[in-house]
Structure 1
Amino acid sequence: MALLTDPLTLILALVAVFLLGLAKGGFAGLGALATPLLALAMPPVTAAAVLLPVLLVQDVVSVWTFRHSWDRWIVGWMLPGAAIGVAAAAWLASAIPEERVLALLGAVTFCFGVYRLWIERGGRFAAASSSPGWVGMLFGAATGFTSQIAHAGGPPFQMWVTPRKLDHLSYVGTSAILFAAINWMKVPSYLALGTLNRTTLTMAAILMPLAIGSTFAGVWLVRRIDAARFYAIIYWLMVALGLRLVWQGLA
């Protein structure tokens, strides 16, 4: 198993899971860097499969915490679109060569980083607050697609939901419920692709204690560091890593 025999794979896996934990602990968006990092050491679909069980376990805590604070109308419109997006991304991953999947992962990562840097600098790119439900289905499809490829469905979700100005708990709860459902939607496709197997599940189980511990670390750190500077560093890393994966996939 590469996780136990290759130091680079182990280091990248530990960093990836730590970022997922920080994301669940309060640093929203950091999880988008996890799959691209791990894809430096293994095939991108395998990297995503290793991290999926970690997300499923973390989702249990999120869903339980916010089970009474979420917008059913938003989830009801976005979820059918998300199912279409997940299916489309799964088909694409099975139909194109592995290096093209790597390039696609890099493109998603690059766009995520650029989008977040744009938002942090005061830019705006969002749907109208009064847009109808069917528009949410389209954003749901984009959310499902990018989540299936890179566990990075945040930007499409934010573009449609943020303008609706939900209160903080409802916003976080809606995100938790929607992405928990999307993560379970991914399970059949990963099983069909053959990447959610004994090896990847064993790797995920080894990483699980760190996933839980880093979630609590995120809760502790979010109150004690300069979040703006920290996010800026992460988003620039996303841009650089995205370009690196695109180049690697195309070359």
Structure 2
Amino acid sequence: MRTLLYAWLFFPALLAAQINESDTLDFRADLSLTGFYQGGNVETLIFRAQSGLAFKPWKNWVFKTQNSYVYQAFGRMKADEDILSLNFLYINPEKKFYPQLLGFVSTNFRRAIALRYLLGSGVTYRALGEKDHWLKVSLSAEFERTNFDRMDFNRSAYDGNATIETVRGTLWMHGRYALFDGKTIFTHVNYFQPSLRQSDNFRWRADFSLDFPLWKHVNFKINYLSTFESIVVAGQEQQDRQLTFGFTVKSY
């Protein structure tokens, strides 16, 4: 199963998706590789790969997929191995308001998430739509199912359940801004996902990037990722932060 997930994640990268620019192009793709390494008395390795793809399967429809893989090791012992695949189908995305269908798949080694999937729909509002500066805000509702490898949690009400199901609402903010005559590009993807059934079940994710174009299809990239989950297996922290450096290769 995990091999199939890897193949799905990085097939777009082999095509050469930063899916955060114009929805009017017929095809967009890119691959980012960032990381951090420290040797010596304490050996630390963090590696993050992001790939994506955006294309038009039909007129006025756009399919986008953004995928990431994160690996961490401390003293040569694996501490994390995470997969996240975000998939969207937009209808008439050139309009100010437009509907969307979405599906997510993820795993998380340290948080003992064997498999999580989420399916839903919503609407997006194009708050700012200039070529070099744009901001989109979305509101959606989803059904979520998470299968854990363990059954003891930080909140005792969930103990004894290897599977947690819920319905979520999600508020998204996704933007891209070209600064200093295009010499710096700031991108963010942020979302907040409360459960509509349990008030103590919520999560958020903040993903910020600075890209510095080096050549036409290559950028130097600094990426900061912060995630929070209110329900985690016992003994694990609710929040994670990662700062990585690397490069982006893109088709546009």
Structure 3
Amino acid sequence: MSEYTVFWDDKRIIPKFKQLVCEKLNEEAWEILTENICIPDPDTEGECGCCNMRVIINRLEEMTDKETIKSILFRVQHGMTREQIGDYKKEFNECGNNIDALLKHQQEQNKEEILRHYTNGTEYWGDIITDEVLKFMLNTEGVLSAVRKGSELHISRYPYNMTSYFNEADERKKRFYFCHCLFTRTSILSETGAVSKTMCYCSLGLVKAAWENTFDMELNGEVVKSVLGGDDICSFIIYLPDEIIKKYT
């Protein structure tokens, strides 16, 4: 959660998505997904309530099975390379290559950072840490760091616009302020309905990428809660293979 150089460029998301669809399915599949609609553009998709992305994900769900969709969306990763995403290897090594020690270290570091911003009245990712924000960050499981439960890592997101989220009473608008994805966010307020929460496998793919880079292996996961599906927060599970649990816990 500490500050670092951000490499992502919104313009790279759809080209990477297209590349993966064509690799996993074929080029004709991409043509079918985008037939008679506009290719989603990060600068304009929100203006139509994410109408194009809604159609694409609905068609993708009709075209193929869940595991294939996951294998595509997991790898979008905001268009970033493995090197740009980074890993926890240095911290992991300093914590004796023990997962629980690493998670405790991350929890303590991130708590310290949040408390510093709260005390100084400084912004954290564009938001002031108010009393309500602080309470949410400290008391919501999986926000400051992943929580291990057996072979599962439980991770929760914090609101994209924390100030507006905690000042809003309307539940639908609160979900809008929580959502981080510019290709889905405004669909929550659309009368046509939100983009399918299947899209959240894209977010999970980015969340688990640093863990995959740390262990040098692909990991599976699941979307537990999604504001696109009507939940009040977004949360994920990352599944750790038995070999990882035995070796590093």
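Derivation of every value follows stated rules applied to the coordinates shown; laboratory data play no part. Note that the structure is a prediction, hence the values are computed from the model and not measured. Cβ atoms are built from the backbone, for glycine too; each structure is taken alone.
Observations on the structure shown:
- Structure (1, 2, 3) behind the derived value -1500 of helix-only ellipticity at 222 nm (-39500 (n - 2.57) for each DSSP H run of 4 or more, over all residues; to 500): 2
- Among candidates 1, 2, 3, the computation of mean count of other Cβ atoms within 10 Å over residues 72-79 that gave 21.4 used structure 3.
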